[in-house]
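There are structures below to look over.
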Structure I
Amino acid sequence: MHAETESMSPPVGLGFRRDLAESILGAPTSSFDFMEVAPENFLGFGGQRRRLLARLQDRWPILAHGLALSLGGHDPWDSSHLDELAAFMEEIETPHYSDHLCLSSAQGSHSHELLPLPLTREKARHLADRIREISGTMPIPFAVENISAYGRWPEDELTEADFVTEVIERADCGLLLDVNNLFVNASNFGFQAEEMLDRMPLEATVQIHIAGHTLRQDGLRIDTHAEPILDDVYSLLRRALPRTGPVPILLERDDHFPPLSELLEEVEAIRKIGREVFHEDR
């Protein structure tokens with residue numbers, strides 16, 4: 001879904017959630033340019049879930065974004081799962097596949113959390129090796145997403161931006177840039193978000209995620225995907241786009257679902273930024 005020329009503004013889509021299914025499917029097709037799904041919500045299921053997926057495919061291109069590879073772990077890959085995943089990618093014709101730079105399982109047990117990794121050169125090498133292995137099983141390009149975090153490891157020796165850069169350069173993979181996660185981490189750990197963004201390997205970006213988050217009374221920002229997008233996060237998107245190019249931009253909303261009209265207002269705000277950055281007055 002890369003744009004063919006720099007004059008084309010980025011496609012803007014929505015993360016599919018079953019709580020929004022009927023309102024999404026009742027909206028005009030022009031409301032969104034694509035939908036993003038998590039394969040884990042469909043693999044091994046039939047019935048209603050597959051019928052929903054078929055209805056989505058009838059209306060929009062589908063992108064896939066995973067939750068469970070645990071790229072930072074040490075467990076061997078589940079070959080049957082990878083085969084199912086590859087078949088799913090071909091079925092929905094997603095142009096790339098992505099997962100998170102995190103640990104989510106160990107010794108066969110899944111935490112169902114995206115846990116941060118030590119920001120060390122050794123861990124960057126380990127991640128790059130794992131990413132190269134998994135990329136070899138994929139029929140399409142693979143990308144990794146920067147995650148939100150609420151604590152750091154004492155052995156950290158790299159900044160987050162430098163860590164992500166080292167992983168991507170070693171693995172020769174793409175970046176799924178989450179601008180909300182970057183803002184949350186910069187705020188929580190006392191960095192300038194703009195400086196952090198500028199150090200990221202944005203030229204490797206294949207897709208962008210944007211969302212809202214919650215600010216607690218103690219000042220900690222939590223990546224909930226349950227609030228409207230902040231102006232500061234929109235500003236980071238605007239700053240990133242000249243370097244990423246017009247890649248697909250995804251709006252994520254996971255809780256406190258507003259009326260569809262409010263989500264469409266955010267979609268239009270994202271589209272407006274894209275048009276302005278790439279000089280499209282339409």
Structure II
Amino acid sequence: MTTRFAPSPTGRLHIGHAWSALFGSVLARTRHDDFLLRIEDIDIGRCRPEYITGIFEDLEWMGMEWPVPARRQSEHFVDYHNALRTLNARGLLYPCFCTRKEIADEAERSITAPHGPEGALYAGSCRGLSKAEQERRIAAGEPYAMRLNVKKAMEMSPVLTWVDIYRGSQKATPEILGDVILSRKGVSASYHLCVVVDDHIQGVTLVTRGDDLFYASHLHRLLQHLLRFNPPDWAHHPLLLDTEGKRFAKRNDSVTLQHLRNEGKTPHDIIQMIREGLPSNGPWQRLLMHF
């Protein structure tokens with residue numbers, strides 16, 4: 001059995017990351033699973049080598065261990081491109097030429113614009129373009145992203161379920177996220193695609209991550225089916241929030257592990273801060289006894 005912690009090196013790790021990493025590693029230890037570290041640096045425009053070094057430093061300071069070398073997404077583009085080719089060959093992808101501003105403006109104008117748990121969804125403006133029109137616009141050099149035709153994908157799939165070890169069996173409803181982007185100019189593969197491919201290749205059997213990604217698991221279950229991957233189980237944990245009830249951010253240097261360490265804080269202090277910042281009840285509380 002295998003689980004993993006998969007940060008993106010776009011800044012230093014903060015205390016919220018420490019909670020997520022400890023959650024995954026301790027859950028793995030209590031289940032006698034393997035624990036992996038993966039570096040999700042597919043966005044080469046925003047990721048920095050010094051932040052990768054910082055991830056190793058911070059996690060080692062917290063007393064965590066993992067098999068080396070850690071998988072780095074930037075070294076495995078061919079795996080993601082192969083998955084994209086598989087989906088495209090099945091007629092499940094289409095080019096979208098809409099800009100973010102055009103999509104936002106359309107959603108604002110239309111009172112019937114589709115919405116999901118994370119806000120307005122893409123309305124599918126480019127879904128019905130003819131093959132000839134797609135090829136003409138691509139040949140003209142228009143920038144585009146490749147979207148998943150979720151409706152078509154669901155028509156090709158049985159009723160799918162997935163298991164959260166804390167919430168039980170879930171019926172997959174990937175339509176709640178709409179036709180998501182799986183690749184775009186500048187980022188050749190999206191988080192949604194890469195994480196599914198990585199988990200399959202690395203043999204991950206338990207995906208641990210924050211509640212903010214709970215809805216993404218519905219989509220990931222669909223992608224696993226389409227790519228003929230065995231589904232893992234999931235364990236979503238509550239987010240660690242600041243005193244104003246907001247998520248911690250990498251841009252807030254005062255809560256990075258580097259800053260807290262320089263202030264004289266110890267790993268024990270970090271664990272105590274995590275305990276104090278979490279809801280007082282919930283199944284994850286049993287894990288805190290193993291920290």
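Bear in mind these aren't lab numbers, they're just calculated from the coordinates by the rules spelled out. Not measured: the values here are computed from a predicted model. Cβ atoms are built from the backbone, for glycine too; each structure is taken alone.
Annotations for the structure displayed:
- Among candidates I, II, the computation of Rg and Dmax of the Cα atoms in Å that gave 20.1, 63 used structure II.
- With mean count of other Cβ atoms within 10 Å over residues 18-25 derived as 14.1, matching label from I, II: I
- Comparison of I, II - label where relative contact order in percent (Cα under 8 Å, 6 or more apart) is highest: II
- Answer label among I, II for the case where distance in nm of label points 7 Å out along Cα→Cβ at positions 34 and 154, calculated from the coordinates, equals 4.4: I
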